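Listed next: structures, encoded as structure tokens.
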Structure P
């Protein structure tokens, strides 16, 4: 199952995502698209984030020990780092 979490994106992008994914809560999308569709949706989200701002987190199934991978775009509250084959969240330090 793919999980996509968006914040501060325009309604047009949200509408395009609902063609492929279910939106159980505002900004959260779930679904089982094929790998090709998932890649195209992520490219669409990345293009939106790069040009208009906002943030996105994609959690998708992969053949790893954890069974999923995490990708981020924009200003997310956490970074995800690879630690010995495991994806772990890392809190960003606040600027002084």
Structure Q
């Protein structure tokens, strides 16, 4: 499950720590996330509960995004999902990209 940027206590700690310790880019991204609200921890919880429930049809080997995927509709499409690479994570090896290491 890909939760997205969730506003938690860790984000607050990053902002409290300051730019010098965490770096300008990370601090800036953290400030933006805090200002825009990030993903609700409740939404992440709901996806986790769905994936752990019987409604998910024992779905495995798939990457479900809490923010981008319409996971509520997954039960309607379980037969298709079990036969396709939709939402499938794939390990990319160096050879897949033309490297020999």
Parent structure of the calculated result 1.9, given that distance in nm of label points 7 Å out along Cα→Cβ at positions 8 and 40 is the read-out and P, Q the choices: Q
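Using FRET efficiency 1/(1 + (r/R0)^6) of positions 16 and 80 (r between Cβ atoms, R0 = 25 Å, to 0.05) for the comparison, can you identify which of P, Q gives the largest number?
Details: P: 0.50; Q: 0.00.
With respect to FRET efficiency 1/(1 + (r/R0)^6) of positions 16 and 80 (r between Cβ atoms, R0 = 25 Å, to 0.05), the highest-scoring structure among P, Q is P.
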helix-only ellipticity at 222 nm (-39500 (n - 2.57) for each DSSP H run of 4 or more, over all residues; to 500), calculated, reads -11500; among P, Q the input was structure Q
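Looking just at relative contact order in percent (Cα under 8 Å, 6 or more apart), which of the labels P, Q belongs to the structure with the highest value? Spell out each step's value before the answer.
On the way: P: 25; Q: 29.
Sorting by relative contact order in percent (Cα under 8 Å, 6 or more apart) in descending order puts Q first.
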Assuming 2.8 is distance in nm of label points 7 Å out along Cα→Cβ at positions 24 and 88 as calculated from a single structure, say which of P, Q it is. P
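Kirkwood radius over Cα pairs in Å was computed and gave 14.1; which structure, P, Q, did it come from? Could you put the intermediate results ahead of the total?
Values: P: 14.1; Q: 16.2.
Derived from P, not from the others.
We did not get these values from a lab; they are worked out from the coordinates using the rules stated. Just so we're clear, the structure is a prediction, and the values are computed from it rather than from any experiment. Cβ atoms are built from the backbone, for glycine too; each structure is taken alone.
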